[in-house]
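Listed below are the structures to be examined.
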Structure I
Amino acid sequence: MYPIVMKIISLVLTCFLTNAVAWGQGQSTIKIEPGDSGEEIVRKAAWVVPTINQYAYKKLEYNCFVHFGPNTFTRNEWGSGMEDPKTFDLQDLDTDQWCRAMKDAGMKLVVFTAKHHDGFVLWQSRYTRHGVMSSPFRDGKGDVLKDLAASCRKYGIKLGVYLSPADLYQIEHPQGLYGNLSEYTERVIPRPVEGRPFANKTTFTFNVDDYNEYFLNQLFELLTEYGPIHEVWFDGAHPKRKGGQKYNYLAWKKLIRTLAPEAVIFGKEDVRWCGNESGGTRVSEWDVIPFTEDPGQANHFPDIHGDPGKRESLAGAKYLHYFPAETNTSIREGWFYRDEETQRVRNADDVFDIYERSVGGNSTFLLNIPPNREGRFPEEDVTVLREVGKRITETYGTDLLAGAQGDKALLDDDEDTYLLGEEGKGTYVITLPQPITLNRFLLQEAIKTQGQRIEKHVLEASVDNRWQRIAQGTTVGYKKILRFPAVTTRKLRLRILEARTRPSLSKVSAHYYKLRPPRLAVSRSLEGQVTIQPVKDNFNWKLIGIDYQQNLGNAAEIRYTIDGTTPTKKSSLYSGAFFHTSGVVKARAFEKDLAGGIVEREFGMTRKDWTVKASSTGSEKYKAHNAIDGDVSSFWHSDENQATPTLTIDLKQRVELKGLIYTPPANFKEGLIEQGAIKVSRNGKSWKEVQIFDLGNLVNDPTPRTVKFDKAVKARYVQVTALRGAGGSTSASVAEIELLVKK
């Protein structure tokens, strides 16, 4: 029925399908019919393929997120919506520098926060004055998005826009449109504005309320005056709601599909969130997800957690939909730039690890780089980007299988050629003209026409004329990177052990990553003993019979500092746990002339003598002492019915405090303290308020957060009160509280 060229090689069928014909027949959504068995549903899932836009998006692999706005200047994660536009006191802007850094990193697209939850717009919108037009930036005539769009064209970076559905300015302002209970009527988009005509004369008519009209008008501006736009990013986070406001996503979608035909829509039907903001990835990432309603007609798309694409999850599906994941996280602690002193920055080891796990785990990597108050990417961040880009090129720019003998469809660079194995399995042998040393192996399925099918696979190398298993994996999809200790061989064997139907493979390649000194982790016991240890990479060491510590090599040494300076080869040599009362510990591994990434941890004063009382406790399991026991797996959780849950800590001595570190529970979503108050006392009776803190969205990234006091205070007693919990929770939860002392 379609033009197919076949060649049978050891029970493997090589197919060459023309992109136009095969893709025209593919379906990104398949309906499940009544009576379909579990096996029939799994088989249907194997035939769900990406749309043209989704496939183009997958090929981008590694992209940039840019959070910028009033929060950059207020140093907050979430604004209130009522910031004076003059807060956005931007004097300089260098979007060329942003794009050069992206290019050096190997990034292909940037998603820019044109409007965050505060409602402040960073372009010259016709429909509000709450934005750059009322700021000092270029005397109110500046347009950050316009500058960025020009830089993107100059450096070959695709442009995406983030337009927050949540809008605190429209919620809090007396004449705000969000949730104002306005009537739904027929309205023309865009609404004409005198003196500001659109070059694009397309119009739409929708039955919407005031806020949806406002949102559509601004979406029209973004899609017609700054494009082409390749991703539209809709955030699901909502710091506050009002008036039962509903969103008419189907109207938004019609605008996007018409005005930005190459764009994917994040948070809706094209691309889904990975489920966290910390760079976590799944072991098995499926692109085909079950739905109970037709996703093409859905107005709401829930966050998807767990392992939604596994066989068991498909059983109750009414529809199967191609819905790939995007792994989004920030290079800095928090989404917006705060400062250079307290805001930790991921090192190149960490970012490269996330790159290999996300891009090499069948998701797209979206890394946030927040510009500073000078309108530039911070130099520390740029240095990391440049190093990561260098590692990507050095590692994956050369295929060690060049000149190898094997199935041509696997070894060529033509994405439209592929192999089909037997039902549920396949075996592929590759022979090299001379030995190679590899520690990375890349696989790609022919998802464009055949969908995602592979469920389990192993890679073997011939060592001393015997097959030795060197790596194993589950899903493949668009791309899988297997990581393992280096092995030297002339022959490799890839075996597909399980698949949903006949497995397809379009590309394999072998690579060598030049090992750096190991990544490190710093921890401290309750008594104050600091331990520095290498972090195990994502290898199954037991499976392949290699001792982890021996593989690190004996040449690596760890150097550390406790005075805030950068560790060098002349810094203190780590030879075992050491006592440290409080402050910053920085550590770095060295091996010959190579220096590893710097790991940094700030510790509060030792807590073994403290006592703590809680205003309420949910149960014995969640007692107050858990908040200071040095164990992040235990935590205090207050009674749900208490209005202002409070922890009171007796330090047993009077000290000068300069800040607090709050660690939320990692796997408990109730009562994470987004906003709180800190009070101190010298006698436990009269209290003085020191600081109100706002930590933003913790649910999706429950990592330690540091609050630095505006001014150091002397105290023996400290009280932490929860003013606002995540998701509107009225309880409070604390895994650990640490207090920073002034030296």
Structure II
Amino acid sequence: MNYAILAVLTGVAALLYSFWRAIWISKKDPGTEKMQKIGSYIAQGAMAFLMAEYKVLVIFVIAVAVLLGFSGASATDSHPLVALSFVVGALCSALAGFLGMRVATKANYRTTNAARKGLSEALAIAFSGGSVMGMGVVGLGILGLGGLFIFYENYFGFTSDKASLVLNVLSGFSLGASSIALFARVGGGIYTKAADVGADLVGKVEAGIPEDHPLNPATIADNVGDNVGDVAGMGADLFESYVGSILGTMVIGAAFAPTLQQIDGMSGLSAVILPLVLAGIGIIVSILGTFAVRIGESGNPQAALNMGNFVAGILMIVASFFAITAFLPEKWEAVSILTGENRVYTANGVFFATIFGLVAGILIGIITEYYTGSGKPPVYQIAKQSTTGAATNIIAGLSVGMQSTAIPIILISAAIMLSYYFADLYGIAIAALGMLANTGIQLAVDAYGPISDNSGGIAEMSEQPPEVRQITDKLDAVGNTTAAIGKGFAIASAALTALALFSAFMQQAKINSINVADPIVMAGLFIGGMVPFLFSALAMGAVGRAAMDMINEVRRQFHEIPELKAALEVMKKHHGETHNVKGNDLKVLEAAEGKAEYAKCVEISTKAAIREMVIPGLLAIVIPVLVGFVFGPKALGGLLAGVTVTGVLMAIFQSNAGGAWDNAKKMFEGGVEVNGKIYKKGSDAHKAAVVGDTVGDPLKDTSGPSLNILIKLMSVVSLVIAPLIK
């Protein structure tokens, strides 16, 4: 039986599920005319950005595909078809982002309208929108990777002596996915943070108007940014992690081919096929997990989402045991890729490695929630120190972010050591796959966040009653936590995936060990350690420049548009509250409706993001190529080790610090008690917290989450060029 075909069929099932949920969302009541109008502004802005981004990326994809085709023709262990793999990987990644964002921009205002009826209906629509993204990503991932594998299996003949060639050609798929993911994350992050910073600093701090208020010209751009950054960006990110973990495990599993061929008397490639099978099982259990997300009107959205993840996780553990023991012998002996010595492997050992990855991912999510969750001790400390100004708020946030790296790194290290102990490098790779097998539902929970965030903004802009905003705020608060957990999960999986790809690179480049005492290796190690800092500096600098353009535009509109200027005076008079405004003041506010020039702010964010994403994106591709061809494979190995260690640490620090700052700011909206005094929205402490959140925004939404793609992309680039430099 060709199990790769069965895996591809699960990808088809995931896409059919996405199609079904998308139709279900489209049939839901879109709400009032004003809701639909605001929703159309957000959808048009999101699609305009995506089209502008893809026009640039088409040129990049064509250029790289041509180079890969020529290089594949000149290498003995590669083939020009690596260019086809690259193009298909890029297309699948781009398509996943496009489909997910298209449905998310339909689900947001329908969620707002559903919130008028109750919590249960609103959660169902928001989560369904996220599930379209989640299942679309895994469906396209397994369909693209599995489909190409079947094609190459027939084209080249997939025997143990052809495995290396097939997998080298297939690695182009992961390179295409990684390239699109990095540009999507960086470009989307620059877009969303430029709009967010502009909307916050001018709207909330300077003008004193509520978040998402229709008077703020940057509001639509901010809502668009939630989609391009946290839907399309995160989708491309986990798509790339997902296919990277599958491919890395397949490459390492090929080393077992000669031994397994003697045992099963067939191709001996069961260790290569197993990752595809586990990914297929992950799709099925993720779909089943979505049906467990249910809530009553007085229920807890976080508990409902956790139940879906819990059900999928339990099913995955049970199913993976049967799959692993069915595909692998009870015991076999093979040469270790790392030490060159014979060691005994067992099917149970591989299963334990899968569990370690899954458990580490769950625990890192819990730790991330502790350091970033609203009301948790670290976040409360940041809020408390906001009472003495922005400086102490920022110091506290930096401290929390740095401290938050300790336990996740220990957990990642434990997962690496335990999985290596039980199944060598194959165990580490399968642990990464275990962590990512349920990507479908994990991404569904994560993509739910920006949809619920948008729904709250639409509720504010369409002037819904306070009880509607209370429901959308309840969904949004959970969304902030799921987003932070999603980022922590993505970073943890990146560490294991990068190590699996690093091991695959060593195997393809014929390197048995890397000696850090070698000056060439040490030089590569230092350069690799520097890259995440340089990358972060470029990403944050890009956000700063784009935000300056946005701030100047919002200020211009507030000063030059008479209706907006008059409305701001009314807002200040009523301390930002508009529900009880009457008489002439109400007429002034009504005259200002529709006067804010949203399109100009959307245009500024789009142009800035496209302009600024190019250099950070190219950095990840150019540096490993230069180091590999100029200094050789061992220097490149040192580079990968350096970028992985500092990249993971920097990513955890930045994402958690930014998340903690964000929720510290949000705590003031409900009131924070410090030394017997209550500090609320609009207080000096709240303004200090807004400044801290503004500092944290580019950390948690641009440079931080982009770093996990950086380390994987550099590993994939190294794997692709390994046949040329070995």
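Each value in this text was obtained by applying a stated rule to the coordinates, not by laboratory testing. If you're wondering where the values come from, they're calculated on a predicted model, not measured in any experiment. Cβ atoms are built from the backbone, for glycine too; each structure is taken alone.
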Taking FRET efficiency 1/(1 + (r/R0)^6) of positions 363 and 507 (r between Cβ atoms, R0 = 25 Å, to 0.05) for each of I, II, which is largest? I
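For the read-out helix-only ellipticity at 222 nm (-39500 (n - 2.57) for each DSSP H run of 4 or more, over all residues; to 500), a value of -28000 was computed from one structure; give its label from I, II.
Working: I: -5000; II: -28000.
Source structure: II.
FRET efficiency 1/(1 + (r/R0)^6) of positions 91 and 531 (r between Cβ atoms, R0 = 30 Å, to 0.05) computed as 0.60: which structure among I, II? Don't jump to the answer; show the numbers that get you there.
On the way: I: 0.10; II: 0.60.
Going through each structure in turn, the value belongs to II.
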Out of I, II, which has the highest value for relative contact order in percent (Cα under 8 Å, 6 or more apart)? II
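Given a value of 37 for percent of Cα pairs over 35 Å apart, for residues 107-514 alone, point me to the structure among I, II it was derived from.
Working: I: 37; II: 32.
Source structure for this number: I.
Given a computed value of 3.5 for distance in nm of label points 7 Å out along Cα→Cβ at positions 155 and 587, which structure among I, II does it belong to?
I
A value of 3.8 was derived for distance in nm of label points 7 Å out along Cα→Cβ at positions 139 and 251; which structure in I, II was it taken from?
Details: I: 3.8; II: 2.9.
For distance in nm of label points 7 Å out along Cα→Cβ at positions 139 and 251, the value 3.8 is produced by structure I.
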